[in-house]
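Engineer: The following blocks contain the structures, represented as structure tokens.
Values in this text are rule-based calculations from the coordinates and carry no lab data. Note that the structure is predicted; figures quoted are calculated from it, not measured. Cβ atoms are built from the backbone, for glycine too; each structure is taken alone.
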Structure P
Amino acid sequence: MQHWIILLALTLARISMGVQFQSIAALTPQMTTATGLGLAALGALMGAYLLPGAVAALFGGWAGQKIGDIRTAQAGLVLMVIGGVAGAVLPGFEVQMAARLVAGLGAVALNVMLTKMAGDWFQGRPDLPLAMGVLASSWPAGLALAMLVLPLLTQIFSLQMLLLLPAGLCGLSFILLSTVWRAPVRPGLAGGTGAARMTRHEIGLVVIAGLIWGFYNVAFIAVISWSADRLIALGAGTVDAAAAASLVGWGAILSVVAGGWLARGLRWPSTVALGCFVTSAAMLVLFALGGGVPVGHPAFMVALGLCLGPAAAMIMTLPVGAARAEVRALAMGLYMAIYYALMGAAPPLLGWLRETAQSAAAPLLAAAGLMGLCVVLWALFRWQERKAGQAARTQGA
């Protein structure tokens, strides 16, 4: 039971990260009126949260290795509280930009440790995919929660109070995590500190896992970002296209946890991820090319989301098994750094592709190609994993 209580605390912390990230977007009309900032400036504040990205992830992994996972997670939450409070109470675009950078630095470091800490508790358990599915779903759940709740509260609270709410949620997460966290009693898991280094084999596996996670998320973002554009090209109205595109996201949120639950009962859990990649690629090709399928129908969009989500839980199990417990903090830092680097480069590249091809189908075909690439990388990961296992058994003999 304790491992589920700890997962709840880790999940709440990741939800708070999603809420804080999305708070600017959720309150854009109120912020424009109250601060006089334009949409470009507010967009810059949104992006600043993840701007530390790859560098912060590597730093978070290093910090987790040196001072321990729980201390790094706590420090990340403290930075999120400080940045959130400063952005709410101090005026000026430059100050708010600095506050978002501080909060983002803490969020990225926290994100690295949350995955590592959940992996430590659930490693070797059949419900590891389910736990990772729950943790993975917490980020989009936080985004959705911010978009749903914060605008409703504008009738009750001031803008400053609304901007303080995400910081308060981060503070609550700090208290809960600090109260319930206990390191699992296993060799090499006493806080995660130490001077151990990753082997070449571990680095290779973690890099492949990071590429899979990055390409998968880039494909997902491409679908979320460009589905409405494709539907408009097919004749849908702007409002209807946006509503239909949102169904992909809701379908994916539901299927992330479902994928983890399904994988735990299968003899070959990898089939969940591989099935997700293949079916998603096929549906994206249909979406991009038409093919006589009613792609604008809500049922199709929900089905696309349901196909996209299940792989997330299984992908997040890869770095857990790729590295020893004593270097898992470093492994997670490298894993997330690759993810942030790809996520930072993808949006402008997808926009360039759309513009160059002059086709609304181009980003969706690119997403289908990335799903196919994930299949190849998955096979490479498993092959390298088996190769390393055979070498270890040979040395042991």
Structure Q
Amino acid sequence: MNLRLINIKQLGGVHPSNTTALRGKALDHFPFIENAYLTLLNGKIKDFGPMSQCPHDETPSKDLTGRCVLPAFVDSHSHLVYAGTREQEFNLRLKGASYEEIAAAGGGILNSAGRVAATTQEEMQRQSALRLNRLIANGTGTLEIKSGYGLDPENELKMLRTVQALNEVTNATLIPTFLAAHALPAWAKAKGMNDATYTRYMLEACIPTIKKEGLANFLDGFIERDYFKLDALTHLIEASAAHSLPLKIHVNQFYDIGGIQMAVRAGALSVDHLEVMRPEAIKALHGSDTIATLLPSCSYFLGIPYAPARQLIEEDALVALATDYNPGSSPGGNMQLVCNMACAKMKMTPAEALNAATINGAAALNMSDRKGSIAIGKDADILITKEIPSLEYLCYDFGTNHIQQTILAGQPV
């Protein structure tokens, strides 16, 4: 499609084309052009600038007076593909049960694993497509999707194939991650496996097929005191190096057991959650290229601490924002709401939040060359807002979808 958007109130996220990610004071600048135009051609950004420099040619145009444009959100941590829901567990938590107590009673991740095993790939894709369409309507253009509710080779591969099939029928960009270590299932315990031996088994059983079919871009594990410990992380690190699958690690959600330091030393692409951090964990991310992906909607839903965003930013860490969309601890994928929570609960500025949800999210998926900013040659994944006072308003007025239209790969959705 060839289209020129004209009279844009504010065109935001205009970063130099060689910008890969922002840290420190640079994160607090979401550059925009007032009264701008933007030209899209063949799924890419062709040109842009102030209206005073707008070309006068035959390109079809759309007048956006009063509306803003920015890059589509990049959600770099989600579990969008699953089967069924878990609102019953929500009720149990409201009555006093903890996340760990629900898991010990067969709920939580094990509950979702049972549902995945009982659901066909076609039905799981149908359910996931409904969720994905809602996310696109709220502005998400690129979405990382983890497996992890299979808990055995057959069902983990079924989940990854569901992501692959879904990717073929959407203009959104879906990035699959193999979550090899999420919870220890009963069958593994019966075979005498512990968290480390199970992790090694799953890696050895699944990675050959994953590589053959191109089913995953990244490796992940839930590194926690009561789930998978540092020996399991060692297996993930070794597999990552052996098979060229970068690491994106769940870590420090409930306890700090040293996973961040170990992941950073191994060159992990990102460490995600980070709600509980000792000073040495924060220091480990100082100036690091490992991205700290923060998930405020999980903190909101579970009632646990929020990640120390201000300290991380002051330590010159690279900070991204994502939804953690999943049926148990964050059953919502609205990146607009995540940006509001980051501001209201983690004291990020609107500029920091919008950068963390776009260009830094793209960096957390190794996609800075294609996604996350307005730059010539990048994918034409953009958001057109409704009439709003400013781009900052997206982070201020929560509970309303301020996106009028999402355009992905140059196509209106």
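Engineer: Could you tell me which structure in P, Q was used to calculate Cα extents along the principal axes in Å, for residues 19-170 alone as 65, 36, 28?
Structural biologist: Corresponding structure: Q.
Engineer: Something else about it: With distance in nm of label points 7 Å out along Cα→Cβ at positions 3 and 139 derived from the coordinates and found to be 2.3, which of P, Q does the value describe?
Structural biologist: This figure was derived from P.
Engineer: I have -28500 for helix-only ellipticity at 222 nm (-39500 (n - 2.57) for each DSSP H run of 4 or more, over all residues; to 500), calculated from one of the structures P, Q. Which structure is it?
Structural biologist: P
Engineer: One of P, Q was used to calculate FRET efficiency 1/(1 + (r/R0)^6) of positions 91 and 339 (r between Cβ atoms, R0 = 30 Å, to 0.05), giving 0.30; which?
Structural biologist: This figure was derived from P.
Engineer: Oh, and also: Given 1.11 as the derived value for Rg/Rh (Cα atoms, Kirkwood Rh), for residues 227-330 alone, which of the supplied structures P, Q does it correspond to?
Structural biologist: P
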